[in-house]
Structure I
Amino acid sequence: MFAKTLLQKEATMSDLMLDVDQAGELKSAFRRGDWTNAEIKKLSEGNVLTHVRQVVLGNAKIVQIKSLEFIGTIIIPAITKKFVAKDNFIVDTSRKTKVKISYLGDDFRKNFLGKTEKAIPETTLRYHKLRKSSADKPIIAELGGEKKAETTLAEMFALMEMQPNGEKGALPTNGYANIFYIHDVNGVLGAVRCDWGGVGWSVDACSVGTPRERYYGRRVFSRNSSES
């Protein structure tokens with residue numbers, strides 16, 4: 001009887017040591033993967049671990065969810081003359097202005113307002129909705145790289161001209177940002193956004209290298225896939 005009890009205790013200790021070792025391995029794995037406590041906690045919720053086990057057993061695979069949902073395309077009429085940014089992006093919400101603009105951010109003024117773009121033929125832009133929050137670089141990669149992602153100030157302004165008073169159109173006017181990837185005066189690709197603020201368009205810009213994320217539901221415009 002004593003021997004049986006001793007064996008049971010040894011087995012229990014062995015199982016305990018195994019559990020401790022496994023816990024240590026998991027802890028190291030979580031650290032390597034930069035897991036947060038909140039993410040680790042989610043593993044124990046519902047049947048998440050059941051699904052993870054199926055991946056480990058080879059019965060299922062992980063499919064990465066894309067950030068962008070394709071919405072449609074829009075034709076931009078030919079820009080027949082040079083587009084001078086400072087002559088078009090003017091803060092003015094009066095009735096006489098061709099496009100109501102209520103705000104130009106400092107970064108936009110510094111890096112884009114001094115830009116002049118050459119005339120371009122008719123183009124087609126694609127627009128997507130963000131299905132989840134994402135930084136700019138992954139968005140650009142999903143669009144096919146900088147060449148496909150790049151648009152111009154002239155094309156962005158042409159869309160604003162189609163909705164000069166906040167009318168419905170390709171650009172949402174619910175306060176959500178419309179994002180365009182455009183080269184600045186120094187030839188550096190930046191993220192330019194415009195959103196309707198109730199009385200006019202608000203325009204600003206920032207670097208695509210910042211870690212800040214674009215939020216769910218925002219709209220992203222890019223070159224049509226059939227164009228270079």
Structure II
Amino acid sequence: MGRLFISGGHGGLARAAVECFTAAGWEADAPSHAEMDVEDRSAVHRWFDRHAAYDLVVCAAGITRDRPFLKQTEKEWDGVMNVNVTGAAWCARCAAAAMIRENRAGQVVMIGSYAALRPAPSQAAYAASKSALEGLVKSLAREWGREGIRVNLVLPGFMLTEMTAGLRESVKKEALSRHVLGRFNTPEKAAAFLLFLQEILTAASGQVFDLDSRIV
């Protein structure tokens with residue numbers, strides 16, 4: 001059917017995407033941090049140079065370093081930006097270059113966050129990084145549209161994954177209270193949407209898709 005690449009291979013969304021897409025007949029690559037560190041541009045280049053072009057590339061690797069901004073270190077700030085923004089941008093760049101080289105009309109999806117819309121205190125770095133992705137997506141969609149490459153942003157919503165596992169129960173309860181439907185999204189449902197976006201919503205590019213029931 002097609003070929004999927006998703007970064008952040010040890011994350012809940014990546015695992016769910018691999019399961020969803022392979023069940024639909026796709027090949028799927030989901031490298032772990034050890035296999036491809038998105039902060040290492042040479043590692044990103046090597047990965048895409050030794051693999052044929054993908055039909056769908058999902059930039060899902062992400063980190064948080066939540067801390068009051070006046071106490072945030074430069075290393076923490078730079079780390080968040082390097083993974084969440086620059087890492088995603090370089091994966092997209094290398095993937096698109098391969099698509100163009102092989103004349104393959106593929107899609108790049110960035111994984112955003114509700115934090116970009118309504119950030120919590122102490123999330124300056126994470127919120128800024130996720131806000132940056134919307135501008136990146138819309139610019140790349142305009143730039144690569146003539147090549148037949150789609151670029152979209154998906155906000156999967158609050159999900160119970162490794163990234164949220166360490167949060168206090170009171171924080172999770174407060175987050176749940178903001179959902180008008182009274183339930184969280186799941187990695188499996190987010191993965192199913194990615195497949196739907198790839199195979200059905202083929203006219204969509206430069207768009208932002210919010211997958212939960214929090215209303216800004």
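Just so you know, all these numbers are worked out from the coordinates, no wet-lab data involved. This is a predicted model, so every value here is computed, not measured. Cβ atoms are built from the backbone, for glycine too; each structure is taken alone.
The value -10000 for helix-only ellipticity at 222 nm (-39500 (n - 2.57) for each DSSP H run of 4 or more, over all residues; to 500) was derived from one model only; which of I, II is it?
Source structure for this number: I.
Taking FRET efficiency 1/(1 + (r/R0)^6) of positions 49 and 81 (r between Cβ atoms, R0 = 30 Å, to 0.05) for each of I, II, which is largest?
II
Please state which of the structures I, II yields 0.45 when FRET efficiency 1/(1 + (r/R0)^6) of positions 57 and 73 (r between Cβ atoms, R0 = 30 Å, to 0.05) is computed from it.
The value was obtained from structure II.
Say we calculate distance in nm of label points 7 Å out along Cα→Cβ at positions 137 and 161 for every structure; which of I, II gives the highest result? Provide the component values of the computation, followed by the final result.
On the way: I: 3.6; II: 1.4.
Sorting by distance in nm of label points 7 Å out along Cα→Cβ at positions 137 and 161 in descending order puts I first.
By the measure mean projected area of the Cα convex hull in nm², tell me the structure among I, II with the highest figure.
I
Starting from the value 0.05: which structure in I, II was FRET efficiency 1/(1 + (r/R0)^6) of positions 25 and 153 (r between Cβ atoms, R0 = 35 Å, to 0.05) calculated from?
On the way: I: 0.05; II: 0.85.
So the calculation was done on I.
Could you figure out which one of I, II the value 1.6 for distance in nm of label points 7 Å out along Cα→Cβ at positions 177 and 201 was computed from?
The read-out comes from structure I.
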